[in-house]
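Derivation of every value follows stated rules applied to the coordinates shown; laboratory data play no part. Fair warning: this is a prediction, and the values are worked out from it, not measured in the lab. Cβ atoms are built from the backbone, for glycine too; each structure is taken alone.
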Structure P
Amino acid sequence: MDAQNQSINQFHLAQAWLVKLWKKDILPMLADLRLAIVLLLVIALLSIAGTVIEQGQAPEFYFANYPESPALFGFLTGKRLLFLGLDRVYQTWWYLALLVLFGTSLTACTFTRQFPALTAARRWKYYDQPRQFQKLALSTELSGVELRDIGEILATKGYKVFQADDRLYARKGLAGRIGPIIVHASMILILLGGIVGSLTGFMAQELILSGNTFNIAHLIQAGPFSHAPQDWSVRVNRFWINYDTAGEIDQFYSDLSVLDQQGAEVKRDTIHVNQPLKYHGVSLYQADWSIGGVRFRINQSPVLQLPMAQLDTGGKGRLWGTWIPTKTDLSAGISLIARDLQGTLLVYDTDGKFLTSLRAGVSQEINGVTLTIEEILGSTGLQIKADPGIPLFYLGFALLMAGVIMSYVSHSQTWGLVQGETLYFGGRTNRAQITFEQELCQIIECLQARSITCPSNATSKQG
């Protein structure tokens, strides 16, 4: 029994020590504004790095673009970049830990500083000694003025007035004390949105031939708790490009349909750059395009289709090509080259000699066969994103704007006290000091105008 009691006492002692450590050391450190500022600067710098450095690329990309010699800034190489996780900043444990620590610091500051300040602002008391008015930013002594006159004027100026016998208290602008709390709450929501998005969001890329149906599969970024939806698919009904008068691309479009598991269409929309299709929290953006294939006929054959592959041009434009046999034993054939979807194909023989050009819908005899190009098929390049933290972002930024506006509201307080024939009146505010003093001077002038005897010794004291 003694051993059991000793263990219980040791447990309680350890518990008391931890509570004391939390209250006296850890909590004040977390609530320190300097820590929050340092964390915010570090997060901002890392976010800049995540914006400048390409994210989610293959390791070969970083080895090629960040060589060992010369190293960027003298130290940043592909090997170090991958080791530090700078290729996926927003999904690293240390970035998420910084967000959690910053959110914890804001929460501690809110509960240890902002809520007590709000409680103090809501708690009020009357002044019952003339000497108390000497500590106010502006105070005066009046004769021949009744306390209810002050209350009436203050009420017309938006003050909430409390009066008991010969004492008065009035305040306005309590929203100014609530504003900082709203700002802190909004920043916590924004941080929470970032954490949720990093853990559960994903980004994928798909290159789909016009007319095909696909499920989201090629994830290039994904949080540890994210998953691509498999209970619906997307069909590319049509992909096309609009060209300007100079033959340059003006805009490219994709007509997409969302299909349920039974293949029924549940949503259809035409997307273009900066105009995505959104479904169940997933956004499909028009990001790229390609030539996916060509449909043709040889002599009187049915319509045939062959894929077209992108050619290596050494960075001198984009070209796609395919090879069509003109003999059944595949001993002869022609190469078709295309640079866009405007319908023109260049034809070359097996020696690379240019033969002719063909347009869609036109037939021409080549190598003893009649070749008819029916259609050049485009492929749409889609970037697919899902970020469940976006609603928290929007809510956080909306609250942030409201909180900042509320923070600019002045919290003003005034007191009145009647002793004998003298009325003591004064007040203070937490911001806009000059405007507040002008307001009190107007009140004093109004009170003097109401009184039979107008005192000439009203004094103002700058605090």
Structure Q
Amino acid sequence: MYSRGNKEDYNHWASLGNIGWTHEELLPYFKKSEFAKFDVDIEPQYHGFSGPQTIDVAEDTPGLTELFLDAAKELGAIQLDYNGKSQNGTSRVQAYLKGNVRSGTSQAYVRPAQDRPNFHLQLNCLVTKIVIKNSTAVGIRFIRNGKLYSVKAKKEVIVSAGAVNTPQLLMLSGIGPRRELEKHGIKPVAFLPVGQYLQDHPIFPGMVFRTNQVYYNTSFEQQVNDFCENKRPLTAGWGFQCVTYITLDNKPNRRPDIELLTIGPPAMSPAWGAVLQYNEEYAAAFQILNPLTDFMNTLLLLNPFSRGEVTLKSKNAADLVQINPNFFSDKRDLQIMYRGIEKALQLMHTKAYKNFKAEWLRIPMPGCDEAFEYFSKEWWICIVKHLSVPCFHPIGTARMGPSPNISVVDNELKVHGICGLRVVDASIMPTHISGHPNAAVVVIAEKASDLIKRDYENNKPDCRR
């Protein structure tokens, strides 16, 4: 999904002391990375048309896509380009979509560069440590096929391992919270809040409807033929139909609180609960789903107050880290999610839903059905706690900021107190964005590339000389 977030997300980053990170300063990078191929509801001045990643809109599911748009508009949402001037409204989903497959960063950036003489790619490697001498990153160590290797850095080391593995690697290299390094007997290099301030988007997939229509009840052969013509249902997109960004206090220029994402057939299969890795009892509850008739309204909490952490299990790089998203530890998040549910429930009473005979599908909720009155606030909060899962949008574990007391990197993504070491991934985001982080991560990388080139274009001496 291609959702840049709200311009105030980035202005907020800048207000925290991160000079150079306003939306106005980042918009050229969004445009640089994008090849906008769609024309529905597009505001061209906010998009790029020559970048490496193709952004497109999947074909409509006949009758169904328009239903979702009409229902949202009945409730006052404006149909718009949510990556344009204003985000608050409803739209078809813009996606990383090139023909019938995902337009990923590997396809767009890595493969075109793989034959360059100054580019060397090693697969199936596990980086175990950043080598730091005299507060300067001088290389890395990694394991490949059971053998330990070392690589020296001529200028600097760039870590792009993501919001989970980047903090692990930094801590294994001696950069992290004092208590975490001491706990695992790691020699400290710099005490920084690595792994702290973790944020993710909780997503609540508990609002399912059943229509009296049947979709994509065709042979596999026919679906493959449709795929070759860039048609649903096998085209990349996972059943995403429409997205609505909701600001609960109805102020037009404020960051939205909730993303309402509608997922249509055939994504709603009986395996849904297993896909989300619910326990056996809850996974069984979703087996009543019918992939030919059912759709789901999912709610994503965009700007959570709760903070989690990533910590080490041991000082062995092969051991997975411990991730505590700490969802709903701040009770304000639950209240915002419930208010979003109240808003989404209004869709049931729209003419669009009634004309389409879209009916609520009651799914058994063990632990909640017997404890609370069905559809009461207490019941909803109970199932939100039981069903909400990470959207796999982790950020913030090596957050950017001017103070080493509450951040890990500065506004040039350089690790505080360590020469020759940058972090370039979602972990540097100081707070979450009101959208999916894919596009923002690409922009972080594009901006980092310019920062690096600027540092060395005039043979600027670095701190190791």
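Kindly point out which one of P, Q the value 204 was derived from, the read-out being volume of the Cα convex hull per residue in Å³, for residues 28-203 alone. Don't skip to the answer; put the middle values down first.
Numbers: P: 182; Q: 204.
Going through each structure in turn, the value belongs to Q.
For which of P, Q does log10 I(q)/I(0) by the Debye sum over Cα atoms at q = 0.06, 0.07, 0.08, 0.10 Å⁻¹, calculated from the coordinates, equal -0.29, -0.39, -0.52, -0.81?
On the way: P: -0.56, -0.68, -0.78, -0.95; Q: -0.29, -0.39, -0.52, -0.81.
It was calculated from structure Q.
Suppose helix-only ellipticity at 222 nm (-39500 (n - 2.57) for each DSSP H run of 4 or more, over all residues; to 500) works out to -7500; of P, Q, which structure was it derived from? Here the read-out was taken from Q. Once mean count of other Cβ atoms within 10 Å over residues 52-59 is evaluated on every structure in P, Q, the highest one turns out to be Q.
If you rank structures P, Q by FRET efficiency 1/(1 + (r/R0)^6) of positions 124 and 412 (r between Cβ atoms, R0 = 25 Å, to 0.05), which sits at the top with the largest value?
Values: P: 1.00; Q: 0.20.
Biggest value here belongs to P.
Comparing distance in nm of label points 7 Å out along Cα→Cβ at positions 228 and 300 across structures P, Q, the highest value is found for P. Comparing distance in nm of label points 7 Å out along Cα→Cβ at positions 332 and 388 across structures P, Q, which is largest? Once distance in nm of label points 7 Å out along Cα→Cβ at positions 332 and 388 is worked out for each structure, P has the highest.
Starting from the value 17.1: which structure in P, Q was mean count of other Cβ atoms within 10 Å over residues 60-67 calculated from? The structure behind it is Q.
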